[in-house]
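Only the coordinates and a few stated rules stand behind these numbers; no lab work does. Predicted model only: the values in this text are computed from it and were never measured. Cβ atoms are built from the backbone, for glycine too; each structure is taken alone.
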Structure P
Amino acid sequence: MKHLIIYAHPNPESLNHSILETTVQALKNNGHEVVVRDLYALDFQPVLKPEDTANMRAGQTPQDIKTEQEFITQAEAITFIYPIWWTGLPAIVKGYIDRVFSYGFAYSAGEEGIIKLLNGKKGLIINTHGTPNAVYDNIGMTAGMKMTSDVGIFDFVGIESVGHLFLGSIGYLDEVAYKGMLKEVEDTIVELFPQQ
């Protein structure tokens, strides 16, 4: 299976980077093809500008957007790995969605309403955040974030959400707990994307 990983964290020493490495290794061990798009390393420009929209309407998609759309087109599974900041997507990830999941590529509209153009792909999201999971669960934040990304992004364009891992209390745990999280990530990947 062809996997695309959209990764976003500015610190190469972060837990998110360890999650990325764990995910890539687990997929490769199971015989999957993996492409990683590290948005910070790419210096991805996240702001959707008027000229972007005008060019896309004229059929002249800017090259940086077109490149990412080609990776998405080729992928059978797409995994996003990023931290939760201010209970949402980091700006660089939100900008990636704004610019790359564009009208005419990821979705369209017709007499029946929205037309999903990325059907047949699977989607997984792995998030870290500093708040304990139980707190976010109890106040409805976990459900809200799932609704925003699993439904508001993936389902909106036809990507089937196969999972969403929330790893909380980051920055307040010991080494054993972090290793346990990486094992959870590995086990999840192996279960969702078995040996090819």
Structure Q
Amino acid sequence: MADDRRSAAGTAPESDLYLARGPRVGIRPFRSEDRAEFTARARESTGLHRPWLFPPADEAAYDAYLDRLREPQREGFLICELADGRIAGYLTINNIVHGGFRCGAAGYGAFAHAAGRGLMSEGLQLVLGYAFGPLGLHRIEVNVQPENTASIALARRNGFRKEGYSPDFLFVDGAWRDHERWAITSEMDRPRVP
């Protein structure tokens, strides 16, 4: 059982790391101890991710990614299966602005072994609860290439509304790519994790 396992440092049960839990997944911060599993899952999932997503697939890239997630305008969450602690996916909130805006831009990815099982929806709902609660945000945006139908379906299924279309919005895979803009605010209805 995941609650009885010790962390990689051997000091606390794995469950103590979770910021929130649902029936099947919990969310927790990225750690340096996750490097080997995360990069292995990224390499296994290349066929699922390309050409939309390029998560760190080697140790140096993971360490650089982890350093960026420590910047004050970013938050990173691993979505882990409670049954065994495996990393099912991840979600980052970037470009966080507080004050009158209280907004951030989310990016996410499932790993191949977890795709199509509803784990990302559950994890996304947990992250939204955390973002609209302890982080004090009011709005989360996602920007998705129009051909990335799985990512758009995840946003739609979780209560995001389509707000527009941005030509040449982000530089991805060697070119400026068009993106659809989707967003959700703390007041909007969204599915709830039981």
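Assuming 19.0 is mean count of other Cβ atoms within 10 Å over residues 136-143 as calculated from a single structure, say which of P, Q it is. Considering all the candidates, the number was obtained from Q. For the read-out FRET efficiency 1/(1 + (r/R0)^6) of positions 32 and 48 (r between Cβ atoms, R0 = 25 Å, to 0.05), a value of 0.20 was computed from one structure; give its label from P, Q. Source structure for this number: P.
Here the criterion is FRET efficiency 1/(1 + (r/R0)^6) of positions 56 and 144 (r between Cβ atoms, R0 = 25 Å, to 0.05), and among P, Q the highest value is seen for Q. Given a value of 54, 39, 34 for Cα extents along the principal axes in Å, point me to the structure among P, Q it was derived from. The read-out was computed on structure P. Between P, Q, which one scores greatest on relative contact order in percent (Cα under 8 Å, 6 or more apart)? Once relative contact order in percent (Cα under 8 Å, 6 or more apart) is worked out for each structure, P has the highest. Please state which of the structures P, Q yields -11500 when helix-only ellipticity at 222 nm (-39500 (n - 2.57) for each DSSP H run of 4 or more, over all residues; to 500) is computed from it. Of the options listed, only P reproduces it.
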